[in-house]
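Take a look at the structures below.
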Structure I
Amino acid sequence: MNDTASDWDIQAALSTYNIDRWGGGHFTINDKGNVEVRPTGDPSSAVDVMDIIAEARGRALSFPLVIRFQDLLRHRVKIVNEAFRTAIAELGFQGRYLGVFPIKVNQLREVVEEIMDAGQEYDFGLEAGSKPELIAALAVHSNPQSLIVCNGYKDASFIRNALLGRRLGKKIILVVEKIEELSHILSISREMSVEPIIGIRVRLQSKSSGKWALSGGENAKFGLCTAELMEACGILREAGLVQALKMIHFHVGSQVPDIVTIKRASREAARFYVKLRRMGFPLELIDVGGGLGVDYDGSHSNFESSTNYSLGEYARDIVYNIMDVCDSESVSHPNIVSESGRAIVAHHSLLVIEAFSSVTKTRPDMDLTPCETDHKLAREILEIAASLSEERRLENFHDAQQIKEQTQSMFELGLMELEQKAKIENAFWAIAARTVQLFKGSRYIPEEVREIETLLADQYVCNFSVFQSLLDHWALGQLFPVMPVHRLNEAPSRNATLVDITCDSDGKVSKFIDLNDVRDSLPLHPVEPGKPYYLGVFLVGAYQDIMGDLHNLFGRVNEIHVFLDEDEEGGWYIEEVIGGSTIAQVLSFTQWDENELLRRMKMQVDAAIKGDRLKPNEAMRLLGEFERGLRAYTYLNLPSSI
């Protein structure tokens, strides 16, 4: 640890976990040492996460648990829209901002409905990239002034449903992703006697960097190249539907870390807009796609888990560059559309997990006192441990390393007993830990010492599944802020990685945010037997809810929705509880029928009674236990108290 117990305070905790930088004004640590959430950014409406956990425990809710702060979600809708409104007013831009929420980022009904309600005053709309998303959008969309933007590949059913929305008076834009789609759209629109609103996605030369860079650029799977764009213009002219083309759309990638990419792409897309306007197409909209990033690590840099720009800078740069290009060719300013889903939903969702055990390299209760019966190698390594000095700290470690290797060789040859091997290994890790400690505060720390520190990290066993709740971390290496949500007035004394309860060795979190680089371990407090240790994984509201898989058949987790209410004693209340998946539910996803499982088990129980292996009462108790098991939560039910 960088901080000792004597100089540890709340400010040290804020610095260690970097919460003031990635928290965006929504998260901090209170005087009790607990994480505090400020859904609207106002300190007077702060919520102590441990109070929510206590309430959840009182309602017999097991962990892992997702906490959704609905007021925070509404606040994010507001600040994104206000950022564009402010930029438009400051720069004298003549168009409007008409944002849309891409449903793919979080398709949960409660989330989409909250966004729609919060966005009413801004004419905030929706983006749908598939038929199911469009069906949901059509049902929840009620503001005739807001947009529904239809992206993705489209078949006849997709197009018909979009045109049905047009008949209902909705501003639904069918974005052409492939040149073949345009003729298909025009044919069905003639059949239904509905004039479509057409958008065309163009492939820009501009390209982002990071994990999602391949969704933009010349090799993107969506969009028209310049030659195809000209062909589409010819098709519209021939059909007498020049007036139907209303929008140019582009997308350079999700989580764009560098503002230069945004500037360049906005200018390039604006150039397409002005050229098409001068060709006689009455375009009204430029859709800048997604890409507005979230500063997950708080470094304010162009690292892939960060952003080197603010929300205000993002909005101003888009507005200015589009305006500058339009003014240079004397073309009227368009309305601006963006599909900023991640920046709206990421912050509102917090995953709380329990660490209930730890795997350590050393056994502190193991006796390392030298004995006459000790093996020669054991005596040697114990002497090193007793005489370890700052002057020879690395040399001492190398000597211990050699003894450990010799021990392993002798063990493989049958020349070393288990008791002696255990003693030598425990002494080695004690020396390694002491070596790292002796380098603390040094101006230069050798790389191998940093590697020793990583090797020494504990593994905290946590009641959750990485594959269900943090799929982007496993699949893409996406970093999320992770920290304890309590005990933050105590100095953490351990470094650890997190492992989940799946049977897969990849079920772990071993990369963590840091200002300068990616950390290989996280400062944590010791897990105390019989006491829960709660960790929070923050900024998980984008994609993680939908993309999780059922590895080991661990299902969706319990979820609560928290609303602010000044009339409540604590200033908040739980508005809704959504139970996580039961064992029967996840089994049904793989064609295991609950009734059939019960029938088969009952047959076995009956056979056991007839065979005199079970008494009837005992058999019925076992069958009842099996039936209750089917209705249980898929995660561990840990006996713990606040």
Structure II
Amino acid sequence: MKNFLLVLSGFFFLSFSVLAQNDSRKVSGPDGQLDLQVRLVDGQAFYSVRYKGAVMLEDSPLGLVSSVSDFSSDLQWKGSREDHISKHYQQDRIKHSKVHYEANVLLLSLANAQGQVLEIEFQVSNNDVAFRYHLPAVGETATCIVKQEITGFRFPKGSTTFLSPQSPPMVGWMRTKPSYEEPYVTDEPIGSPSRYGVGYTFPGLFKTPNEGWVLVSETGVDASYCGSRLSEGSPDGLYSIAYPQTGENNGHGSAEPALALPGATPWRTLTVGSSLKPIVETTIYTDVVAPRYEASQEYRFGRSTWSWIMWQDASMNYDDQVRYIDLAAEMGYEYILIDALWDTEIGYDRMATLIAYAQSKNVDVFLWYNSNGHWNDAPQGPRHKLHNPIVRKKEMAWMQSQGVKGIKVDFLGGDKQVTMQLYEAILSDANDYGLMVNFHGCTLPRGWERMYPNYIGSEAVLASENLIFGQHANDQEAYNACLHPFIRNAVGSMEFGPVLLNRRHNRSNDGGTTRRTTDAFQLSTAILFQNAVQFFALAPNNLQEFPAFVIDFMKEVPTTWDETVFIDGYPGRYVVLARRHGEQWYIAGANATGKALTLDLELPMLAGTQLTAYTDTPEGQARMSTLKINRKGKLSLAMEAEGGFVLVR
């Protein structure tokens, strides 16, 4: 092989090795256990992944087709180069506040029959693979449309899936879908058809027949591209990258992303392990992205009350909001979320008085907004305030003048590039006015905690509102809660609205849907579900109806974490996580097996220490006790059916 210099799309200036056409290239993670190999077969590029020698992905296709170039076939090696990355960074709002990311890099250059060049960048850490495409300018052509991404993920025969189906566009309540709110189907054979026949949302979890696990997702999506999904699986286990459906966003905007040249696609990510530990603990979604802008101020995260979740639309009046402000003050919470319809049921003039009252109680305010321009029929207001930059900035200036600290933006169904541009525009403008942003009825966040300093979370899950809407969600609550740490919440902040202490989900705790889970289960969700601002589903009656130790726990629980450790579990059955905030550890568990479950836990970080334990009585009521972990860090602990626990040191 000989060396030559190649300019990579303005991204790299590197010395490449020329590859013979029958060569393949391989890169391993720093500890040598995760291997990725790329090869050409009859002019098409494929990659495969092994972990500890076991096949995680069989030969899976690479390439793309754009309006100016076709890299799906007739490819030849142009060159390759290896590199290494080692970086430390600090990041709030994710699982670990201090991250050391170390990866080996493989940079490949492929040429098509016309001599046009595609560059592929792979980063391989001990348990993660991230890769993306770089497209150079082609002559005087400085833009292109990416028509199709050939990228696929081919799983071994006998693999099973844990996937959420993609919804068709402009369906559901007031034509607000897709909004990443479809139920997961678990342990299903690869290649099984999805519920709607249009593939699956990211992330997707796969279990290989050799007891391996692979979490597939993407990160780094911003205004320069669209969000993607997984196609329907083929009988041989191939799932491919699919772009948005043409009907999303009320048919407005292209389903195919436009890319300035030179340019790069978002990162496709794989988290791989022989256990679920790397799946739950991964930070790959922030490891490979960078901040898009600086924070305009220091943002404060924390806890919030929220009347709408239990008292619904009827609570959107001045007096009820005062009650929830008082609840937030009593709990020592930083925020109240004032939800939909405040603009008409309270009005802008009285809102100024209400916000001032909240501030007098040391409670700051989040306000709900409908995202709508023309892409849904949802009637709740404020409407038509955030879709237009002129109107949006005027509204944000008013919020800033009132001391509002954040917004919850709803009904953003779809993944087209025009929708991603709106996400980024809202976030960027909000930062200029000192506002944090939480998205609801929305897409999956894709590295946004690191990219946007005022971003705090996204729903993108069947969240707590569904517990109010129907009994089925309550019957499935434990099952769903035992999925999220392994799938949805594994790749980004998840605004769920947890901890529903009411036994009956209505204003007076005597009607509506019925909670099936125990009290300690509800407390555990404050730990299991990660979001930098938690909109807890507490109600004023909880202060009188629950023991003081339950309320004290909810007064003290943090929402940001310095460390997250997977302890035990299986998706949809049970889960145990440990999270550290400062010097304090919280270990939380939930049980969805349908029967009492005793676990032998290994907690080396707590060896020899005494803990406060929040567990359940056989009747599902919370109790508090103390227990001692032995010097080996081992503990046997029981959970009731649909129950849970929290241990605090």
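Annotations for the structure displayed:
- Label whose coordinates, when helix-only ellipticity at 222 nm (-39500 (n - 2.57) for each DSSP H run of 4 or more, over all residues; to 500) is calculated, return -12500 (choices I, II): I
- At a computed 11 (relative contact order in percent (Cα under 8 Å, 6 or more apart)), which of I, II: II
- Source structure of the calculated read-out (distance in nm of label points 7 Å out along Cα→Cβ at positions 286 and 550, 3.3) within I, II: II.
- Source structure (of I, II) for Rg/Rh (Cα atoms, Kirkwood Rh), for residues 390-621 alone, computed value 1.10: I
- When distance in nm of label points 7 Å out along Cα→Cβ at positions 206 and 374 is computed for each of I, II, the one that comes out at 6.7 is I.
- Given 1.7 for distance in nm of label points 7 Å out along Cα→Cβ at positions 158 and 182, calculated: source structure among I, II: I
- Between structures I, II, the calculation of FRET efficiency 1/(1 + (r/R0)^6) of positions 102 and 342 (r between Cβ atoms, R0 = 41 Å, to 0.05) yields its largest number for I.
- Kirkwood radius over Cα pairs in Å - highest-scoring structure of I, II: I
Each reported figure results from applying straightforward, stated rules to the coordinates on display, with no laboratory input. Fair warning: this is a prediction, and the values are worked out from it, not measured in the lab. Cβ atoms are built from the backbone, for glycine too; each structure is taken alone.
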